[in-house]
Structure 1
Amino acid sequence: MKTLGLIGGTTWVSTVDYYRLINQQINKKLGGLSSAKMLLYSVNFAEFNPPTDPKEWGELTDKFTAISKNLEQAGADCIVFCANTPHIIADEIQKIINIPIINIAEETAKVVAAHNYKKVGLLGTRITMEQSFYKDKLLKYGISAIIPEFEDRKFIHSSILDEMAKEIFKEETKQRYLRIIEKLISEGAEAIVLGCTEIPILIKQEDVPIRLFDTTLIHASAIVDFAVGTHNE
């Protein structure tokens, strides 16, 4: 089994899900007392709060690069960013380290494409929704992404940082999300990509009439496949 190098804490709420999902799936595949071999570097999110302006990511890029190198030197066989938003710098860091970064946007695009969807709604932080790094991965597989209007994007972003990051999940927030999803469906979204690893804690498949793609689960499954040697590049 390969050793996983996880960078968590962004936020700790979803990092708990990563740890649980990876170990559950490893045990299901290998049985017995099997669990994942991993190195987990959990950051203080107060020091890693993602700027909405990509030009302000210099310091965070340096921090993620240093942690990735440390995990590589410690024996990790891959790097995992336990969040969607930091993948804005994943391709840049991949050029610097010698082990693969298992990219959540790439893995999500593969799964969406396997279900033959061509147009999806994308929810996440403003960086994830507004910048091209996620949409480009989807477009690589022939999938176009639409995003909510600006006021809805601001609401989603603030709900992630001001509520979900603190393990606060409100019914009124959920209802606003469902209204946003309804708008995306009316604009032609065939499915919804939950492009933030906290959103699947709030919104479940039974809440919406079209398919949801839980990026935390998709990512965890790809990570497990890598660990046991069945991951397809």
Structure 2
Amino acid sequence: MRFSFLFIFLFLFACNNVVISKKEHSLYWQKNSAEYVALSYQAYNLAKFRLDEKLNLEFNKRPAIVIDLDETVLNNLSYNEMLIDSSEVFTQESWSKWVNKKIATKVPGSLEFINYAKSKNVKIVYLSNRRVENYDPTKENLVNLGYPFDEDTLMLLRDETGDKTARRNTLNDYEILMLLGDNLADFNSVFYKKPNNERIQSVDSLSKMFGDKFIVFPNLIYGDWEDGFE
């Protein structure tokens, strides 16, 4: 009997002292906190406000917004949760399997903002590091969620490099009003594959762009910052 009580005590003690990894803690916050939802709405509310301001100006080229997909438009928490639960790391193979399920959900506020921009005849450019072979399931996922995607929509996916600079440079025929993303490399090449101290310095030098042309979304789970420690 005493052995049974000891076993129960040790079991309860162990349960109360489970070590939660930083990655689990980040995912738990993003999945459950009202603050995450509020920050997403806040970013899109600000984007709409800035869009209305900029559309009052005159341009020689058609206005456009350039918007990242994952953790900016599409929510992939279930994939990241699966990685943690199975003690796996990101691989292109497992990611492609997830993308082909076409079950990513909406980041709060994204659908309303993108549809609003579309209603103002703003060119929608989805610029993502999903692979080009994931084009069709990504398009289907977006359409199924109600995002605008027609002959006027442009989606630029990754072929060789994750650096989005070359793809952004193909958009010279448009007046880019805003870029929206969860990773600083979504905005400017100065952030791509740089250590965090340099990324912070670049943020400082471009500080006036944030909340104006650059709209950042919260993502505590993954990003270039993970590889930016020297």
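Readers should treat all values here as calculations from the given coordinates under stated rules, not as data from a laboratory. Here the structure is a predicted model, which means the values were calculated and not measured. Cβ atoms are built from the backbone, for glycine too; each structure is taken alone.
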| Thinking of 1, 2, which structure, once distance in nm of label points 7 Å out along Cα→Cβ at positions 46 and 214 is computed, gives back 3.2? | 1
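Assign the value 19.8, calculated as mean count of other Cβ atoms within 10 Å over residues 86-93, to the correct structure from 1, 2.
It traces back to 1.
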| remark: Candidates 1, 2; distance in nm of label points 7 Å out along Cα→Cβ at positions 70 and 118 computed = 4.7; producing structure is 1
| query | Hey, mean count of other Cβ atoms within 10 Å over residues 54-61 derived from one of 1, 2 reads 10.2; which structure? | reply | 2
| note | Candidates 1, 2; Kirkwood radius over Cα pairs in Å computed = 17.9; producing structure is 1
